[in-house]
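What follows is a group of structures, each given as structure tokens.
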Structure I
Amino acid sequence: MDHLLYLTHRIPYPPNKGDKIRSYHLLKYLAQHYHVHLGTFIDDPDDRQYIDTVKQLCEDTHFASLTPRTARLQSLSALMMNRPLTLDYYRNNGLQEWVKKVITTQTIRRVLIFSSAMAQYVTGIQQACCIIDFVDIDSDKWRQYAKRKPWPMSWLYQREARLLLGYERQMARTYDASLFVSKAEADLFKQLAPESAEKIGFFNNGVDSDYFSPNREYLDPYQPNMAVIVFTGAMDYWPNVDAVCWFAQEIFPVVLAKHPHARFYIVGSRPTAAVQELAQLPGVVVTGAVADVRPYFAHAQLAVAPLRIARGLQNKVLEAMAMAMIVIASPQAAEGILATSGKELHIASNSQEFSRIIISMLTHITDEHSGTAARARILADYEWERSLAHIKSLLDKAPITMFQSCKPDKNSWITQEIPHLVTFKDEQR
């Protein structure tokens, strides 16, 4: 088997959150076909217990420590250099030296970068097939943040959106292929980077449909006679925090007035102070981390994904669908998911629609419900093996000379004028 360099911004295990689910399944698939040299960060000390598990899948590894607070301070140096803060946040000399060593000592003809932040470690490689999995359009996520934050954070996020988009465009021109998590995400990036449209594609996230199966026995984590509405996700992630706060404060009280036995369960690790405070509201329960999310799906009546800020494909929605649940999602959370609205997935665009659909569902719910169609959709279109085969076909293309140095020049991403940013500024007004 050939040697492959794989760089990820977070250790790809355990597969318990969006990016790690995708990066882990990528690693597991790559290990079947290549000798994988993995360079990655550990930003949670608890994840160190999984180092040996990851090493078993790899030829060679390098785990760089990242302390979020220190990394944030380090990223501020980018303010003086007119470059994205994201790059300095993930800058690490030890990882850079390891990458150089691997390239020098091994015949690396295939490189896979997971997320734009890791592209900075691979410059000047010759005769290598190089692919970047952006996953989401991170720059657009910062743009969305900017619209919901007060000054000065709105200015900082807008700056990051502008500079990071320029960097993403530079990488798309440089790499053999740029991939995203859904067709919708890829199509949007083609509009933002039309010069690279022919090299932009996608592969869907998958779901382990055997693991997320409704046909198993799960202990009921809820009290009797409850009608449970469940939300799952990492609860220190701001879009998730924003989603549950909005739902608990504006949508759920309307539901509770009609169905006093309803309960809103927020299931996920590291809940922020704002999320923990929601537990003081009537009918709202915050669990914190749980060992297994499946019982919370299996014994709930409904799953909700009321995200107002989102990019890419939402694993929480796919997993709930795999568990044959009725899922009510915002348009942002449902974007990119191949599902028939009203049959396999229910879309709610505002708080009134959310409360109306939920009240109706709780009133008429039966044991045989639309979740059956949702699981059928997952089985048809969201299996990992089928999605990941696309990666191998790209990696196995004949290597070509790529990766000229990305040092700034007068034509680089730093000095380019990006016309559509005028639209972003107008939206801010």
Structure II
Amino acid sequence: MRILIVEDSKINQFIARDTLVKFDIDCDIEYAQDGEEALNFIFQDQIDLVLLDIIMPKLSGLQVLEYLHVSEIKYMPKIIMLTTINDSKTLKACFDLGASDYIKKPFEEMDFISRINSTLREIANEKKLKQTAELLENQNAELKKVNDSLKEAQYHLVQKEKLVAIGELAAGIAHEINNPLAFVISNYTNIRQYVDSFENYIKDMIFKLDREDATLESIRTDNHFYWNKYDMDFVFDDFPELINDSQKGLDRVAKIVSSMRNFARISDENYFEYVDPNELIEEVLIVVNNEVKYVATVEKTLAPCPPVFCNKGQIEQVLVNLIINAAHAIKGYRTDGTGLIKINTVPDLEGVTLSIGDNGCGITEDNLSKIFDPFFTTKPVGQGTGLGLSISYNIIVDKHKGKINVDTVIGEGTSFKIWIPYTQPI
């Protein structure tokens, strides 16, 4: 603790010093005889407490306070005024400019030391508070850094799980695309033949029309001949159907690619938009169709729903995970073609419930309490990361402020219900 005694009277300096020493005040003492010297001390060195005389040559104590009041100083000391005057206006002006207390001269020992001790305790408390605040600030900065690291790790974990799902779906998606493409390619071969028939028919007819001896009757005869030769009745009948069927096949491919692209995209975890939950389900069903169609029939009951403000990519990821889990629960358990996945949407006043139920094997009581734990899985090694339901819980509950519940009966099946609010809290 450093104390600066600013007093033009050497006697008062010594009295103040001796009193501090007598009462074992643990401090270093500096001296200044006028305001200018006092300011030099304050700006050059860290001073904790200034005992400042009001009436001095060059700069008065009040002028020193005024200067400090408008100056930018890194460490502002506590200031106790030393005065012989009883002018309340002057004292008020001192307090307005930042003085903490005042001591009357000539010094009364107990009054002097009690005011000094009170101010020193205040300084010590402020230092402790400042140190605590700095410590808390540093700890908060460290916690923020750790939290940011965890968020980044979690984000990459979510994306990794999505990539795992994409890998599992890739073969099925390729098959889904291959079927309509093969159909279109087959149709294209026939269309090419029909175009050749059109071309040959037109060329032959032009040749006949260009003959000088062509008559209306001969043209009619030739037209009938070539029309039958190239089977134009069948061509005109079948050609539009081939075009329509090919268009449907290409639309199917485009829809599959679009749905897969939307699911596979690396979405901004903080980007939320209004999405129709029923459209979201239809899009997801296209992505998982090949995983589901060989093991279960999908039964949909989709009620009209208001749009939900959500992160579309994340909700898609949850739905894909739940539907694939339902298919896996049925596969190998119901081999008689009776597998069933029921998907329902039920809106209420504040949000919408999406239900995905299956008639698979069900979940045992022991496993039920652990299904949302990270890395827990009942699938064979290499067939699951154990992160799907954990990430789904985080997406629905933590990121969308929703709910996720599960009902299950061994041998009868499992139903997951996720509830998502229409809007997110600001």
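Have a look at I, II and say which one yields 32, 10, 6 for semi-axes √(5λ) of the Cα gyration tensor in Å, for residues 209-248 alone, as calculated. The value was obtained from structure II. Taking mean count of other Cβ atoms within 10 Å over residues 137-144 as the criterion, the top structure among I, II is I, with the largest value.
Between structures I, II, where is relative contact order in percent (Cα under 8 Å, 6 or more apart) highest? For this comparison of relative contact order in percent (Cα under 8 Å, 6 or more apart), the top structure is I.
For helix-only ellipticity at 222 nm (-39500 (n - 2.57) for each DSSP H run of 4 or more, over all residues; to 500), the calculated result is -11500, so let me know which of I, II that is. It must be structure I, since only it matches. Taking mean count of other Cβ atoms within 10 Å over residues 17-24 as the criterion, the highest value among I, II goes to I. Calculating percent of Cα pairs over 29 Å apart for structures I, II picks out II as the one with the greatest value. Calculating FRET efficiency 1/(1 + (r/R0)^6) of positions 257 and 361 (r between Cβ atoms, R0 = 41 Å, to 0.05) for structures I, II picks out I as the one with the greatest value.
Any read-out appearing in this document is the output of simple, stated calculations on the displayed coordinates, not a laboratory observation. Here the structure is a predicted model, which is why all the values come from computation and not from measurement. Cβ atoms are built from the backbone, for glycine too; each structure is taken alone.
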